[in-house]
Structure P
Amino acid sequence: MILGGTFDRFHRGHMLLLGLAAALGRSIIVGVASDEFAGSKPHRVEPFAERFEKVSGFLRSIGCRRFSILKLDDYAGPAATLDGGSLLVTFNTLKNGLLINRVRAEKGLPPLEVLIAPLLEAEDSAPISSTRVRMGEIDEKGFLNR
C-alpha cells in the first residue's frame, strides 16, 4: 500500500488514512513531503522531522510493523517506479494518483490500483483538514473551536 502527503497538523483524518492503509496492506510505504516540497505551500508547514515522527509514532501505536516512510520531493515519489501495489488517495488527492499512473504508463509500467479513502468529517460535517486546524476553525479531533 502506497500513500503520501504533507501530514501537517496531524489530525484524525490522517489517522483514518494511515489506519486504513495498515488494515488493507501487508506493508505500507508512506511518503511525507520534504520541507522543500512543502515549502511551496502559501503557509508555514511544520518541519519534516516533526511530521515524520507523528506518522511513524501513530503507525507504531496501532501495531503496524511493516512500514517505511520516505521523504517526498515531488507528488509521485517512489510510486512512479515501483513494481506494483495499490495507491491510497482521498478525493482531494485523486488527481495526483491519476498523474502517477500517467507517468507510469509513459515509462511502460502497469498502473497502480487506486483506492479512494473517505474524508473524515468534523463536528460541522465539513471535512477535517490541516488547513482548518491551522486556521483555528477545528481542533485535531475535528471539534469546533468555540
Structure Q
Amino acid sequence: MAKEIERKFLVNGDFKPGAVRKMSITQAYLCSEPGRTVRVRIRDDKAFLTIKGKSSASGASRFEWEKEIPVKEAKDLLKLCEPGIIEKTRYIVPEAGGLQFEVDEFYGTNAGLLLAEIELPAEDHPFTKPGWLGKEVTGDPRYYNSSLKNGSLRS
C-alpha cells in the first residue's frame, strides 16, 4: 500500500498560463467516513477505485490504494455512491523543483472553488510556491473532497 504525502492550498491567482495539461474528473464516494474513504473516479476516458486511510496528525499524509477499473463499472458504481457527485477540471502545473501542482477547478455546488495540491516525497520536502498559491489548507477537513461532495463549502 502506498503512502500519499500532499499539501493543499487555496488558489488566489491565475495559474492557467503555466498549465501543461487538463482533464475532466467526475467522482463520488461509496464511503466517506473520517478514518477511511472509498472513491470512484472517472478521469477523461479512464476510471479508478481508490481507498484512503486516516490522515496523519498534520493532515499531509495517509495510506492510499488505487486500482484502475473499466469505465462502465465505474459508471455503475456511481449509482451506488453516497449523495453528491463532484465535477471538476484538473490542471497540471509544473513546479520549479521538478514536482507538479494539481489545480482543481470545481463546478456545480462548489463552483468557484480552486484548490491546488502538490504531492511530495516527504512531509518536509521543500518546494517553490508560485505567486498564485494562496492560504494553505492542508489538514483542514472542510477542503477534503469527501467533504465537498455535498457542496458545503464555497470560496
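Values quoted throughout were computed directly from the atomic coordinates according to the rules given, and no laboratory measurement underlies them. Keep in mind the model is a prediction, meaning the values are calculated, not measured. Cβ atoms are built from the backbone, for glycine too; each structure is taken alone.
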Legend entry - Comparison of P, Q - label where FRET efficiency 1/(1 + (r/R0)^6) of positions 17 and 49 (r between Cβ atoms, R0 = 35 Å, to 0.05) is highest: P
Legend entry - Ranking P, Q by relative contact order in percent (Cα under 8 Å, 6 or more apart), the structure that comes out highest: Q
Inset, instruction - State the single structure among P, Q that was used to calculate helix-only ellipticity at 222 nm (-39500 (n - 2.57) for each DSSP H run of 4 or more, over all residues; to 500), giving -10000. - result: P
Inset, instruction - Identify the structure, out of P, Q, from whose coordinates mean count of other Cβ atoms within 10 Å over residues 73-80 was calculated to give 13.8. - result: Q
Inset, instruction - Compute distance in nm of label points 7 Å out along Cα→Cβ at positions 65 and 121 for each of P, Q and report the one that scores greatest. - result: P
Legend entry - volume of the Cα convex hull per residue in Å³, for residues 9-56 alone derived as 79 - corresponding label from P, Q: P
